[in-house]
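Student: Input: structures, listed below.
Coordinate-derived values only; no laboratory data. All values reported here derive from a predicted model rather than from experimental measurement. Cβ atoms are built from the backbone, for glycine too; each structure is taken alone.
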Structure I
Amino acid sequence: MKANIGITEKNQLAVATELSILLADEFVLYTKTRNAHWNIEGQDFHSMHKFFESQYEQLDETMDDVAERIRSIGHYAPATLKNYLSLTHLSEVSRSANDSAGFIKELLQDHEQIIIFIRENINRFANEFQDLGTSDFITGLMETHEKMAWMLRAHLR
């Protein structure tokens, strides 16, 4: 049954498409944060291991929220690695050292890319696609990523 929620089918599809890109970005960032958690080395191992764990736990909830938002507007969430890799803006980095500064800089850049992507879509969702609910939803996601980026940035000072 189609979602009859006051947004045209065309606009629902447009929003779902952009949210699918966001979901892919969230999944890749989650995976990269898990990698940092698993592979961190150095004198700050324990504290950074715990820090990265708290970050990937937040991202896990965020991924679920984005996927459920896609479903709530009447579309299916992409749920394969192939889809995520074809949709994401983020890239993987091969590293020679698994130090906290390297992981933090990489993750910070990814959060900032997601923040910019979200910021570019807030008004677009509200005005162009007449979807104030998703506009509000991604505003909250932007704030979450801004806080997570701040936490990462604070480690670099």
Structure II
Amino acid sequence: MKVGIVGAGADKFTKSSEIKANEAIYQIFQKFGKDMVLISGHSPVKGVDIWSEIIADSLVIPMELKIPKQNKWDAEYGFKQRNLDIARDSDVLYVILVDKYPSNYKDRRFEKCYHCNSTDHVKSGACWTAKQAEKMGKKVVRIVIPQGD
């Protein structure tokens, strides 16, 4: 089974929520065991993608990395195409997000996630990927981690 795991970048997590995210990732691996292949976007902003890869490596779980050639949205194999490939190639997609921005978050903040119009998690490209996977008829599981500053 090909299991995609995507989520927020490292800068959207506190130490506490990072620990909770890693626990959630580990539980996903426990659920599927050695019969899974991790699909990951190898995000340049670290976070859920890289944590998933580290855990997969430690558990000797095979990985299929979708590494963007350019760190731009709509470029030759940029984030958009990479995210579409993750959605298409995953049998099930797990999306790990946080409920609010950490107090020390320096980038732009949004009142709600403009990908899904929700206020239960902060904006993330992972949410866009989830929407695309759902359009493709894929099972999507969202996990929203409480920030716990």
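Student: Quick check on the output: -25500 is helix-only ellipticity at 222 nm (-39500 (n - 2.57) for each DSSP H run of 4 or more, over all residues; to 500), derived from one of I, II. Which one produced it? The partial results should precede the final answer.
Tutor: Working: I: -25500; II: -11000.
Source structure for this number: I.
Student: Upon calculation of distance in nm of label points 7 Å out along Cα→Cβ at positions 22 and 54 from the atomic coordinates, which of the structures I, II produces 0.5? Before the final figure, lay out each step's value.
Tutor: Details: I: 2.5; II: 0.5.
Traced to structure II.
Student: May I pose another question? For structures I, II, calculate distance in nm of label points 7 Å out along Cα→Cβ at positions 30 and 62 and state which one comes out highest. Intermediate values should be presented prior to the final figure.
Tutor: Working: I: 1.1; II: 2.5.
Comparing I, II, the top value of distance in nm of label points 7 Å out along Cα→Cβ at positions 30 and 62 belongs to II.
Student: Let me ask something else. Upon calculation of distance in nm of label points 7 Å out along Cα→Cβ at positions 6 and 70 from the atomic coordinates, which of the structures I, II produces 2.5? Let's see the in-between values first.
Tutor: Numbers: I: 2.5; II: 1.9.
The value was obtained from structure I.
Student: Among the shown structures I, II, from which was the value 12.7 of Kirkwood radius over Cα pairs in Å, for residues 46-93 alone calculated?
Tutor: On the way: I: 12.7; II: 11.7.
Among I, II, the structure yielding 12.7 for Kirkwood radius over Cα pairs in Å, for residues 46-93 alone is I.
Student: Follow-up question, since we're still on this one. Can you say which of I, II returns 16.3 when Kirkwood radius over Cα pairs in Å is computed?
Tutor: Working: I: 16.3; II: 15.2.
Only structure I yields this read-out.
Student: One of I, II was used to calculate distance in nm of label points 7 Å out along Cα→Cβ at positions 86 and 126, giving 0.8; which?
Tutor: On the way: I: 3.4; II: 0.8.
Derived from II, not from the others.
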